[in-house]
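What follows is a set of structures for review.
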Structure P
Amino acid sequence: MRKLSSRELRRIQSKLLSSLGLDVTEQNVAKEVVLRLPDRDIVIKEPTVVILQVGGEKVYQIIGGEVSEQKVTVSEEKAPVYEPSPDDIAIVALQAGVSEEEAKRTLIEVGGDLAKAILLLKSK
């Protein structure tokens, strides 16, 4: 049995995978891949990335690289603060019979849900 060159092996691999309906594309070496999880980030430096396409779906395979983990700090997790529009404030204040400042505080507290803010203010 003769030894195949790497070029011949890639061509055979490509034919075999194509016959199975798979398309594999190597994306060379990436600078960095970051996986953001709820409690930490996994950083992989200089991995090889391969994309496997099956039908309309893509599967990304990350091979090798230097792996490090970083804990997510509380300041990074904060969601942007909701700021109600003047129209929303006016509607809530009018419907609940309260001041605009109180309507604004309640809207921020309920995350912008107008109906919930009105019901909460009317129940006080």
Structure Q
Amino acid sequence: MVNVAAAVIENSNGEILITQRSKDDRLAFKWEFPGGKIEEGETAEECLKREIMEELDLNIEVLDCLGSCVYRYDTGEIRLIAYKARALSKSIRLNVHNDARWINIDDLRYYDLAPADIELLNVIRLR
């Protein structure tokens, strides 16, 4: 099983950040909470800071763990662990994603989320 960390990043306006996978990704154009695979010897918090900086050039402060879920894709099983985080900078540069948006939490229902992120939303409470 692969352990993956996801950040529910909030900005100063109370909006959360979602990212859209690139067209070359196996889940092309699906939306998700940004994050990535936790490397050997790395904590979930360290993973999130590293991944968000690498993928979005965004500095974050990782806060509380919101919960986790296990999801089985055709390619294998992942444990997705969500953390609340706060954006410490304002600008974003897309290094691997197709798009990124700051949205109101209530608007998540309008986005085609990756299956594991949908499962995660069933476990965590964002409000």
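Only the coordinates and a few stated rules stand behind these numbers; no lab work does. From a predicted model like this one, the values you see are computed outputs, not experimental measurements. Cβ atoms are built from the backbone, for glycine too; each structure is taken alone.
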Source structure (of P, Q) for helix-only ellipticity at 222 nm (-39500 (n - 2.57) for each DSSP H run of 4 or more, over all residues; to 500), computed value -5000:
Q
Relative contact order in percent (Cα under 8 Å, 6 or more apart): greatest across P, Q for structure Q
Parent structure of the calculated result 1.3, given that distance in nm of label points 7 Å out along Cα→Cβ at positions 35 and 67 is the read-out and P, Q the choices:
Q
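Suppose semi-axes √(5λ) of the Cα gyration tensor in Å works out to 19, 17, 16; of P, Q, which structure was it derived from? Display every interim value, and only then the final one.
Numbers: P: 57, 19, 10; Q: 19, 17, 16.
Source structure for this number: Q.
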Among P, Q, structure where FRET efficiency 1/(1 + (r/R0)^6) of positions 19 and 83 (r between Cβ atoms, R0 = 35 Å, to 0.05) as derived comes to 1.00:
Q
Work out mean count of other Cβ atoms within 10 Å over residues 43-50 for each of structures P, Q, then name the structure with the largest result.
Q
